[in-house]
Structure P
Amino acid sequence: MMRWLLTFSFGLFSLLTLAQTGTIRGFVYDKASGEPIIFINVYLEGTQLGTSTDVNGYYSITKVPSGDYNLIVEALGYEKISENLSVKSGQILNKKLFAAQEAKLLETFDVSADRAEARNEVKMSVQKITPKEIDKLPSIGGEPDIAQYMQVLPGVVFTGDQGGQLYIRGGSPVQNKVMMDGMIVYNPFHSIGLFSVFDTDIIRNADIYTGGFGAEYGGRISSIMDVTTIDGNQNEFEGNASVSTFGAKINAQIPISKPKKIGGAGVTSIFSAKHSYLDQSSRVLYEYIDPEGLPFNFTDLYGKVTFNGENGSKANIFGLYYDDQVRYQAVSDLNWNNVGVGGNFILIPSSSPVLIEGNFAYSSYQIRLQEENLRDRTSAINGFNGGLGFTYFKGDDEIKYGIEIIGFSTDFYYFNAANREVSQQENTTELAGYIRYKKKFGNLVIDPSFRIHYYASLSTPSFEPRFGAKYNVTDNFRLKLAAGVYSQNLIAANSDRDVVNLFNGFISGPSTLQDEVTNINGEVREVKHSLQKANHFILGAEIDFTRRFSLNVEGYYKRFTQLTNINRNKVFDNPEPGLDPYLYLDYIIETGDAYGVDFVFNYDLPSINLYAVYSLGKTVRWDGVQEYSPVFDRRHNVNLVGSYKFGKTRLWEFDVRWNMGSGFPFTQTQGFYEQYTFQNGTSTDIINTNGELGIVYGELNGGRLPYYHRLDMTLKREIILSTSSTLEANIGVTNAYNRENIFYFDRVNFERVNQLPFMPSAGLKVNF
């Protein structure tokens with residue numbers, strides 16, 4: 001397979017280079033650190049030829065006629081680069097560029113790079129997140145985090161600040177694929193719901209696709225989160241350390257072998273560690289919430305070594321360890337950990353304008369939940385993933401194709417509400433190939449792609465055509481659309497009636513499903529496989545009212561044609577003649593729909609940024625017996641974010657966020673009864689023995705909780721200590737007006753438990 005791909009690659013290159021023009025390509029780096037500079041303008045002065053750098057700082061300008069040119073690089077916060085060069089027919093000119101940071105940020109800045117990308121890329125339902133954007137949010141607990149930023153994205157529903165999960169456009173958390181440097185991360189968020197496993201200071205970029213993503217991504221039916229970390233300073237030791245009321249962290253960038261010249265080969269490394277001691281600090285600082293302290297504790301470790309070549313090629317190896325512990329008194333005791341190692345590389349062949357990327361990783365995730373008066377739930381998933389991709393650039397056009405392999409084993413043990421065992425041990429292998437072609441016709445950009453995903457363990461292929469398009473009506477008004485077919489084998493092992501939704505178990509698609517399924521319209525169809533399936537349809541528009549003020553609108557429809565869920569109605573362990581499959585199967589097939597519209601307003605200046613999101617959505621499920629709204633069906637969601645830098649040198653910053661969401665569905669209680677287990681059979685003494693308390697539930701998710709709303713604020717002050725070190729102090733408050741947002745209701749004790757109340761916080765951070 002590898003030999004075939006390489007032969008095809010260079011054969012395709014020959015066809016693409018029949019026209020006798022040249023190519024200019026390379027990387028743009030920060031001159032001081034050697035770190036790639038992403039998403040900036042690179043163009044030939046006086047021509048229409050240009051591009052922007054990608055997440056690796058790579059650029060490629062093709063179809064360049066022979067001649068002399070002035071290559072220009074412009075980036076906010078960096079001095080302008082201008083370099084003379086000559087291009088010959090058939091020549092591939094490799095040019096590494098180094099930009100020096102400006103001593104003072106200019107009052108005005110150029111946004112043409114963003115505008116150029118908006119015109120030339122479809123980029124449907126994608127958000128690019130950098131530490132700069134994350135820092136604009138109030139830093140809850142004294143530390144900004146990507147988990148907090150994702151909560152303000154369009155189409156994203158966050159279920160709470162204690163054990164909250166992210167649900168994206170009607171999809172459940174297991175339908176979101178999360179990757180870090182190419183490694184699949186099975187649980188990216190800590191149980192408190194305010195923090196991720198990722199250290200903001202080592203993130204270079206994160207692409208969040210909420211729908212309609214291309215064929216290079218697969219194995220999930222809802223969304224993609226692709227996180228890339230920095231390589232580290234190649235020239236000097238650099239790092240930071242911080243402490244706050246919630247926790248502490250430290251990271252370091254350590255050159256192992258410094259380049260002997262600018263742009264030369266070298267080896268660098270990064271290390272990051274963070275730890276939450278909220279379970280201890282809250283006993284003193286937040287005693288008014290719970291004298292015993294808030295039960296959250298976690299530790300995150302990440303390390304990476306980068307080998308840089310002279311032509312821009314590089315290879316990375318990395319490892320991680322994430323741990324999370326929750327100790328809810330008299331409710332639950334949870335622990336999970338994630339361990340992984342991996343590597344990735346970028347190759348720049350000297351004789352071809354192709355970019356070759358590859359990755360391989362292995363990780364292990366285990367979780368255990370112990371609940372009072374209930375049997376333990378356990379889940380483990382161990383697996384690997386790897387891939388090889390090729391990207392060709394031809395003017396504004398682009399061809400990308402590659403292969404991917406995934407393998408994992410699952411070990412799951414669980415008891416449902418009827419005390420019936422649900423368990424699985426399974427090994428799964430997946431193979432995939434994809435091709436994507438971006439073509440520009442004047443004002444029209446099309447982006448068709450195709451993926452074939454073969455689930456080897458199930459002997460089931462999935463053919464997944466996808467399509468994106470954008471039409472530039474004017475330079476400031478663009479229409480766009482996307483559609484596609486998506487599949488996945490992995491399913492969640494969560495109960496819809498969990499009081500505290502902390503247990504994130506995993507199951508491979510089971511083979512023991514019903515033979516046929518009845519849709520809500522009464523149509524009966526045969527069940528041919530156990531895959532999760534979904535179709536995406538998205539229409540949108542982008543409007544630039546001014547260079548600083550923009551609006552993005554997207555309407556979406558997700559049709560979940562097949563979903564596998566734990567059977568909450570199972571009461572028998574074994575099938576009997578004439579027994580309804582819904583009464584004894586461990587898993588059942590559901591269908592569903594999610595549809596809505598997202599509005600995003602953005603106003604950006606050097607000193608002020610305003611960001612507003614309104615999402616209107618509806619999600620429904622059909623389990624073959626009843627139609628219901630899942631627990632994350634929030635119809636209205638509003639996020640208002642503001643960031644203001646002030647003072648003579650803009651060393652002060654004030655950040656604010658207000659969130660409001662309509663109430664979540666929940667299952668109401670209709671009554672109680674005494675439940676006997678009949679452990680001694682017919683001889684059980686039901687007169688003198690007390691049974692357990694049983695609950696009579698009402699219609700599944702037939703009720704609605706009250707509206708949720710919360711205001712968070714942070715004030716920051718940066719203090720310059722020296723030319724190479726700064727100190728940042730911050731004070732903040734979570735839930736500023738002490739809104740009593742419900743967490744859950746204890747049905748037995750008839751007590752309401754709320755989410756986090758008014759919580760002040762403070763933090764210090766030193767950069768060196």
Structure Q
Amino acid sequence: MNKAITDGVVFTPAAFANGLDVYSSGDGTSGSDTYANAINAAFIPADQDFGGALELIKTQSTQKLRYMGQTPLLPGCYLRITAKVKAISGNLPSVRIAGYPALGNGARVGGLVEFGTSVQLTSYGEVVEISAIVGSGQRGGVDMVWGTNPVYGHFGLDMTGQNGGVVRIDDLQIEDITSAFLLDMLAQVDVRDFGAVGDGVTDDTAAFNAANAASDGRSVLVPKGLFRLNGDVTFDTETLFEGKVVMPATAILSLRHNFDLPHYIDAFETEEIAFRKAFQALLSNSDHESLDMGGRKVYVTGPIDMQAATPERTSYSTRRVIRNGQFEAASNGNWDTVTVTSQGTYSPSDARKLTNVTNVANIPIGSHMSGNGVGREIYVRDVNIATKEITLNAPLFDAAGTQNFTFSRFQYMLDFSNYGSLSKFVLSDIEFQCNNVASGINLAPSGVTFHMRDCFVSRPKDRGVTSTGGGCQGMFIDRCQFLSSEDGLNVSERKSIAINCNANDVKIRDNRATRFRHFALVAGQNNIITGNHFFQGDTVTNGIRSAGLIIAAQHTGSVIHGNYVDNCFIEWTNEQDPAPEYSSEYSFSSLSITGNIFLSGEVAPWFSYIVIKPHGAGHVINGLTITDNRFRSLNGPVDHVERIDTTYADMDFSRMRNIEITGNSFHGVNYPVANPVQVEHSQASHAQTWVVDIADRFPFGGWAIAVDSITMDGPVRNTSNVAQFSHPYVLTDQGPDRDLLHLVWNTSVKGAIFMQARMDKR
């Protein structure tokens with residue numbers, strides 16, 4: 001610090017050549033006597049040592065010389081006053097630096113030392129330099145400790161001893177030397193004092209660690225320069241980076257006192273490198289459970305391989321959090337999708353393997369796989385070059401034999417896929433600005449309880465959050481927003497997906513997603529999907545709509561509750577079943593859809609909100625609850641809120657079990673459904689067999705295969721108008737569409753009944 005340099009403060013007094021009327025023989029205060037026209041003072045313009053100089057005869061016991069200008073005194077600022085003198089003739093005096101400490105009103109501040117060390121002149125013509133330091137603090141080398149009360153001072157020198165001596169004095173000098181006290185004043189150590197060079201070549205690791213060891217609670221300064229650190233460095237105290245450091249991937253920088261991303265950004269050349277090193281320290285240091293990004297943005301030029309940032313680790317299972325920041329993908333970064341087309345052979349007997357794969361060495365792990373008979377969100381989990389085999393995250397439903405497949409490796413801003421396992425990892429309050437060039441997050445192939453909360457994934461090119469294996473086991477995704485890059489495209493042109501997961505026990509809660517191809521594909525069991533709002537419409541009248549939520553496990557055990565399903569639908573499929581035909585299994589079972597809002601606008605009449613899509617014949621519904629939902633179609637009605645997509649196969653309606661569809665509301669729906677359904681039937685003419693038509697009253701076009709109860713609505717009368725008290729028996733699933741019930745009486749009767757009929761059996 002130097003106030004003359006930084007703030008332009010003038011400390012040095014005026015030269016004697018400019019006149020002696022600003023130099024006082026007293027304290028320098030206003031009104032004191034000056035040396036202008038004094039008989040004992042004269043300006044000498046051409047002294048051989050000084051050039052211009054003041055010649056002064058000592059006539060008083062303490063001959064004072066004070067500059068009358070007000071030299072400012074600033075807290076924390078230290079000034080050195082210097083004078084050069086030489087004796088010319090007469091008695092040899094002693095000389096010392098002296099000053100007058102003044103308040104803002106000019107009054108003297110009492111009780112302070114007002115002079116420095118006295119120096120005796122011993123010969124004529126010898127130039128003697130005297131100096132003293134004045135400052136606010138009691139520090140080594142400070143002659144006049146004045147505290148913070150004085151506002152300014154009048155400085156000069158005193159001559160003491162016998163009178164009659166003649167001396168010449170060079171122009172006084174006052175300089176700011178605060179920098180001499182800076183390290184001690186700030187309780188700071190400098191890595192240079194321990195041998196650091198900062199040339200970008202010399203290994204300064206030892207110097208950095210030595211500075212930390214010597215800091216003893218003081219901060220450590222890394223001054224300007226480029227400091228190479230080839231080994232691990234730990235700072236236990238506050239560290240200030242004016243310069244930058246460079247380290248190999250294997251070396252760890254631990255900032256224990258100020259562990260946050262802004263300090264790592266101060267330390268490294270780029271934000272991206274800083275994040276990698278901060279993440280490495282997070283997983284290598286038990287002192288911190290979270291990395292605070294400090295609200296900073298990290299500009300990402302290519303996928304961040306999170307495992308490569310921690311080469312010393314291939315797995316991690318201790319809770320760690322990254323929070324409070326932003327990642328932005330550079331539009332000119334390295335984000336190109338790697339696409340490989342290869343031939344391979346698939347056998348349902350080895351459902352997760354692809355064998356005899358050509359060009360197998362060029363297929364990246366984590367690639368998305370597509371081809372005939374391949375379901376959505378099938379990924380390459382492992383590659384064995386020696387055996388030409390690929391391991392998949394899930395089976396294929398109809399790909400037996402040999403064919404060409406396409407493998408597309410999407411590029412993610414944060415890619416955890418090279419870890420063997422990663423558990424208990426949290427991303428919190430982070431925005432991922434994918435800018436339609438990058439995808440968001442790729443999970444590790446295994447691990448439990450990955451948690452993403454209060455995050456934004458904005459405009460991902462292909463995927464928001466991808467699981468290529470089992471790293472989504474027990475995953476939580478809470479209160480996040482997924483904002484599509486395909487907002488302006490029609491539904492048929494969209495390809496991006498916000499979330500996919502393969503493992504069990506996933507919780508997707510209170511999120512919002514806009515106009516993706518799909519919001520989420522959930523392939524595991526026992527999942528909870530609640531409180532989400534996902535919408536996927538476009539401006540095309542009677543246009544197609546895509547599935548918002550895909551349940552890709554037929555025996556799911558999942559709950560879908562309290563969601564806002566907007567211009568899309570829930571699809572339930574077995575597209576990851578290597579033997580998709582029914583074979584003594586639970587089939588489509590154990591799904592609960594309750595308390596949701598279903599809304600659509602300007603869709604075709606054939607659109608439905610809940611679609612079951614079996615990929616093989618013989619399947620049944622064996623446990624389905626659809627209750628307390630709100631179905632509403634705007635600007636044109638839909639026929640059914642539910643349907644079976646028979647692209648690959650229909651279902652066996654004779655074996656439906658445990659279906660509860662009640663308490664729903666329908667607006668803009670031509671055929672509301674329920675199971676059991678309440679039927680009112682009035683028979684106007686006498687007949688022994690009453691035909692009750694349930695057409696379009698059962699969900700999914702189900703058959704009328706059971707009756708729970710029959711209640712008479714008033715008397716049933718025979719042809720003689722006599723009330724009958726007999727009860728009919730029922731013939732179920734009658735008619736060509738199996739949607740008729742026959743009530744058979746013991747005689748011809750007419751009347752009215754209430755009936756509760758079912759499409760399933762308990």
Structure R
Amino acid sequence: MGEIQKIEIENFDFTGLILKEPKEKAVGLPAIISSVKQAAKYMDPIDAFKLSLKINQKGGFDCPGCAWPDPDDDRSALGEYCENGMKAIAEEATKMSVTRGFFAEHSVADISKFSDFKMGKLGRLTEPMVLRADATHYEPISWEDAFKLIATELNALDSPDEAIFYTSGRTSNEAAYLYQLFIRAYGTNNLPDCSNMCHESSGVALSHTVGIGKGSVTLNDLHEAEVIMIMGQNPGTNHPRMLAALEKCKNNGGKIITVNPLPEAGLINFTDPQSPIKMLQGGTSLTDIFAPVKVNGDVAFLKAIMLKLVAMEDANPEKVLDWKFIKEHTHGFETFLADLRKEDIRHAVSESGVEESIITEVANMMASNEKIIICWAMGLTQQKNGVGNIQEVVNLLLMRGAIGKPGAGTCPVRGHSNVQGDRTMGIWESPKDVFLDKLEEVHGIKAPREHGLHVVSAIEAMKAGTGKVFFAMGGNFLSATPDTHYTAEALQNTNLTAHVSTKLNRSHLVTGKQALILPCLGRTDKDVQAGGEQFVSCENSMGVVQSSQGILTPPSKLLKSEVAIVAEMAQATLPNAGINWNEFAADYDKIRDAIAKTIPGFENYNERVRTSGGFYLPNGARVRQWNTETGKANFTSNEIPHNELKDGEYIMMTLRSHDQYNTTLYGLDDRYRGIYNERRIVMMNPNDMRARGWKEKQVVDLFSEFNGVKREALKFLIVSYPIPEGNVATYFPETNPLVPIDSYADKSHTPTSKLVKITIKSVS
């Protein structure tokens with residue numbers, strides 16, 4: 001048994017749990033009220049009004065929240081946004097600010113005692129700050145001196161591979177491209193990013209099976225689908241505007257299947273806040289079939305469906321499977337089918353946790369419809385078999401010929417607003433040679449060829465002392481990553497940590513020997529450079545690239561854009577690289593011209609990004625062009641996982657509350673689930689509670705053990721909830737300390753945040 005790792009970096013105070021009945025309707029009037037309250041509390045009213053008219057509009061700015069696509073044509077002038085989008089805006093465009101006076105008054109130790117929620121509400125950062133070696137307080141530093149410090153530390157390393165450059169999903173295309181260019185000119189591919197922790201499993205699975213690591217559908221495809229199956233996803237909280245697309249599908253006669261361990265209000269009923277009639281009528285019932293799969297029961301569930309389809313095909317030859325598509329467009333079907341036939345339907349049903357009658361109903365719906373879309377998010381990707389989960393999704397779609405035609409295909413739903421765009425721009429630790437060749441041709445650099453560090457290996461490198469400088473372009477790395485205490489120790493083992501941020505977060509408090517906070521402009525801010533007012537661009541979940549231009553006066557004259565920060569850091573570090581960094585910073589058109597020369601699909605970038613609504617990037621799977629090694633879409637075979645639990649063990653999955661976006665906490669309520677004013681909770685099946693003699697609001701401690709290392713998360717309250725027996729659900733980042741650093745998905749290295757074995761002990 002290993003020693004329990006301890007670094008006190010959390011706030012353990014309970015905040016007053018209130019429980020109510022879970023909601024069965026999402027959005028509607030309560031969402032409007034919540035949005036208005038958030039805007040009124042934190043924003044200038046005039047700013048709030050101006051932003052509400054420009055968010056996600058053509059020629060406006062891209063919401064700093066999720067990556068859900070905007071309609072190609074009919075965008076609502078009254079509000080092309082959702083409740084959590086308005087919360088994201090209020091968080092960024094807050095009238096509060098954090099000045100040098102705050103840091104002079106509060107030591108790092110003092111700030112560490114703040115809750116994450118309280119810290120986030122302090123306001124926007126206003127000037128660069130430095131934490132000197134052995135200092136207790138951050139103090140102001142000029143931008144010039146900050147860049148000198150970074151350059152000194154980077155150029156003092158024995159190897160460029162001792163530096164780690166992280167990227168969050170909100171970084172614009174322009175900043176991301178310039179960032180990766182600087183890093184590769186510097187000499188490393190150490191570019192871990194938030195994709196490593198979310199949809200990396202999707203990218204790996206889809207690249208192998210259909211030849212592109214992105215979804216194949218458009219927003220219009222969802223509207224005309226006959227069946228949409230949603231797996232491991234809670235759009236009512238995480239992608240609320242998706243509900244409007246699902247409603248259109250329903251209105252067009254489509255059916256919706258929901259596969260999730262928890263019933264979620266957003267998939268039960270959607271009440272359109274822009275339709276007074278629908279609010280009076282009670283909204284639209286969305287889910288036709290609910291399959292309460294147990295955690296990690298997805299492969300079993302999908303295989304059970306496919307076994308049912310094969311049985312139907314056997315009984316009615318050439319009536320169920322799309323043989324024409326299979327023969328013309330796929331590879332490996334016979335091997336796949338032989339493997340599938342070896343499975344016992346009873347075993348698959350049992351491991352799924354879903355009643356066979358429900359699976360039969362799903363299979364019948366799949367067999368009787370041709371336009372099928374399957375959507376998914378972290379519930380599928382953050383598993384040991386995350387890649388296998390998505391490969392089985394593809395298998396099912398291939399059997400029915402449901403990829404590469406209108407109303408059908410794959411739909412991984414991305415989180416951060418430009419996380420997909422960042423990968424397109426080259427933010428990746430495993431770049432392809434063809435991309436590096438182009439970088440060398442366009443910019444005259446010598447690009448490193450050895451693959452770099454992803455998130456997990458980057459943390460391990462810092463822990464081992466081989467990662468000595470950590471630079472983060474956005475995000476809250478400490479809170480987003482697994483194994484919080486291990487990660488904290490790793491960060492503290494570096495010579496320098498530097499974070500480009502709009503707001504204060506916990507990552508600023510767990511630092512290397514020295515630390516920098518580099519405050520940047522947000523999406524809502526005007527960006528004026530030497531060449532005049534600038535705009536940036538983003539890529540949404542469905543491969544549309546469009547412009548984004550802020551409209552507010554920045555909260556401080558000392559803020560710099562992400563592009564300017566990268567350019568000036570690059571100039572200070574690599575003054576002789578032969579790249580005119582200052583020219584790129586002055587005029588973002590110059591960056592887009594470089595992108596157009598480097599990345600296929602961005603030809604005439606500056607011209608096309610200025611068109612209304614932007615443009616679609618090429619997508620082979622969308623038109624049945626399979627850029628795989630076989631030249632076809634590939635069937636694959638995966639084993640059904642079995643998670644045997646000892647007495648007293650549970651499988652924990654982490655999730656978000658409704659008042660949360662990734663690690664940003666907008667509030668302390670989870671309105672749809674009926675959980676208010678508290679985040680340190682454990683959702684548990686009532687039968688599991690009775691078996692242990694536990695009552696609601698019982699105080700418990702949580703423990704995990706993996707590869708001989710014990711981990712703990714203390715002081716949580718039990719909440720009775722309709723979740724499969726043997727499974728529990730908790731919020732992140734509060735339970736990220738339980739996610740082992742060395743437990744990750746095969747092939748993708750995505751942390752298994754949805755598959756953590758834990759034990760629970762009552763606190764007397």
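Each value in this text was obtained by applying a stated rule to the coordinates, not by laboratory testing. Just so it is clear, the structure is predicted and the values come from calculations on it, not from any experiment. Cβ atoms are built from the backbone, for glycine too; each structure is taken alone.
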*volume of the Cα convex hull per residue in Å³ was computed and gave 243; which structure, P, Q, R, did it come from?*
Q
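From which structure (P, Q, R) was distance in nm of label points 7 Å out along Cα→Cβ at positions 299 and 379 calculated, if the value obtained is 2.9?
Comparing all candidates, it corresponds to Q.
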_Structure from which 43, 24, 17 was derived, semi-axes √(5λ) of the Cα gyration tensor in Å, for residues 283-466 alone, options P, Q, R_ = P
*When relative contact order in percent (Cα under 8 Å, 6 or more apart) is calculated for each of the structures P, Q, R, which structure yields the highest value?*
R
